Every structure is written in C-alpha cells, then in structure tokens.
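Some structures to go through are shown next.
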Structure I
Amino acid sequence: MGATGDRSTGTVYEQVHDSPEFADLRSRLRRFIFPMSAAFLLWYLAYVLLASYAPGFMSIKVLGNINVGLIVGLLQFVTTFVITTVYVRYANQRLDPLAEQLRQRIEGPA
C-alpha cells in the first residue's frame, strides 16, 4: 500500500500480500505446520530422552534381536512419511485451490 493508503499504488504482489485471501492462506498453512512440527519435535525428543534416560526400557527385546529402541527409532521414519502424506492431502484440499486463485490474480488465467 502507498503512503496514502491507496491500494492501487502498490505492486500487484504487495496488493496480494495485503489481501484477506493471502492472509487466509498463510493462516491455513500455519494452523497445520506449527502443531504438526511441535508434535513431531516432541515425539523425537521423547525418543532421545528414552534412549538417554531409559536404556533398560529401550533394550527390552520384542522379537529376537529387535528391541523397543529399534522399533521406536524406525517409527520416527514412519512418522515422517505419515506427516508428509497428511500434509500433501491437506495442501491439495485446503491450500492449493486458494494459492491457485491468488496465482491467477497475479498472472492471469493459465
């Protein structure tokens, strides 16, 4: 926006940045990213703390030489793939349509 508050004086990118649609897009992204990141970091921290302070628990054998620590460690990878899958679905349904509208507003129809 310009100094006088006239939206037409800013570039198209500034106008889009100041639009309610862009604010909604950022809000939707943050509502997903922040809680999911916090949950994953807590899950990872729990793994590190268990490995550091509960080695007896982590070394419990489950099947042959496979122990709780190995299973929890492998679940870290599984969690990463699950989060990625959930994010892709969320983005396809909630983010991409709004982003496409904003892109068309900037560039015009494809």
Structure II
Amino acid sequence: MSDLNGPITEGHLSSALCHTPNVSYRLGQRAAPGAILDQIKGNNAMLETFGRFKEHLAANGVNIDETKAVIGPLLNMDPKTEKFVDNAAANALVKEKQRAPFVVPDEV
C-alpha cells in the first residue's frame, strides 16, 4: 500500500492507545476529587497525573469540585488476545455494533 506512512502494526497499536482510555471513561462515573484520590492512592504515577490534571483545569478556570471529573476502571489488556483482563464490560465496548458498509469482518 503506497499511501501508508508507517507499518500497519504501529498504526494499530497507536489507535489502541487512544481507544483504551476512552473505554475506561465510558465505564466510569463522575466523582469528587477526594473520591478519586481514594481510588488512586498508592499509585504514584496516577497521583502525579491527577495532580497535573487538576492544575491544568484550575489554570483554565475549571473548578473540579463543581465540575466533577470522570474516573473509570484501571484496565489491563492481554497483549496476545487483545482483550481486557477480567472486565467483560470493557470487552463489550471493544467491538460495538457496526453499520454497513463500515463493517470489520471477524476473520480476514
């Protein structure tokens, strides 16, 4: 395919990096900052990210106590099966109902 700008596998992995947090978001619920901190305590990377998130919102005039953020489940994916581990609700969102002619066949 002459119009590809990179290997198809890289495109697949890159798009998965975008879709995975969206799946978590869609399964999540709005929560106050304190409740979010309770859920992520002990995970330094998530605590640091949440801190930057709150700073960014505050710098842009968003009060996170009033406009609550959404926190979704922490998703783990099995790289071999490309399915979420122990999360049927997340797996159900991986391939939603499709509409013709934009249908991805089950097997190629």
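Out of I, II, which one gives 30 for relative contact order in percent (Cα under 8 Å, 6 or more apart) as computed from the coordinates? Write down the numbers at each step before the final one.
On the way: I: 26; II: 30.
Of the options listed, only II reproduces it.
Which structure, out of I, II, was distance in nm of label points 7 Å out along Cα→Cβ at positions 45 and 85 derived from, given a value of 1.3? This value belongs to structure II. Identify the structure, out of I, II, from whose coordinates helix-only ellipticity at 222 nm (-39500 (n - 2.57) for each DSSP H run of 4 or more, over all residues; to 500) was calculated to give -15000. Derived from II, not from the others. One of I, II was used to calculate distance in nm of label points 7 Å out along Cα→Cβ at positions 53 and 69, giving 1.7; which? Among I, II, the structure yielding 1.7 for distance in nm of label points 7 Å out along Cα→Cβ at positions 53 and 69 is I.
Here Cα extents along the principal axes in Å has been calculated and equals 48, 33, 28, so which of I, II was it run on?
Working: I: 69, 31, 14; II: 48, 33, 28.
Source structure: II.
Quick note: the coordinates plus some simple rules give every number you see, no bench work behind them. These numbers come from a predicted model, not from an experiment. Cβ atoms are built from the backbone, for glycine too; each structure is taken alone.
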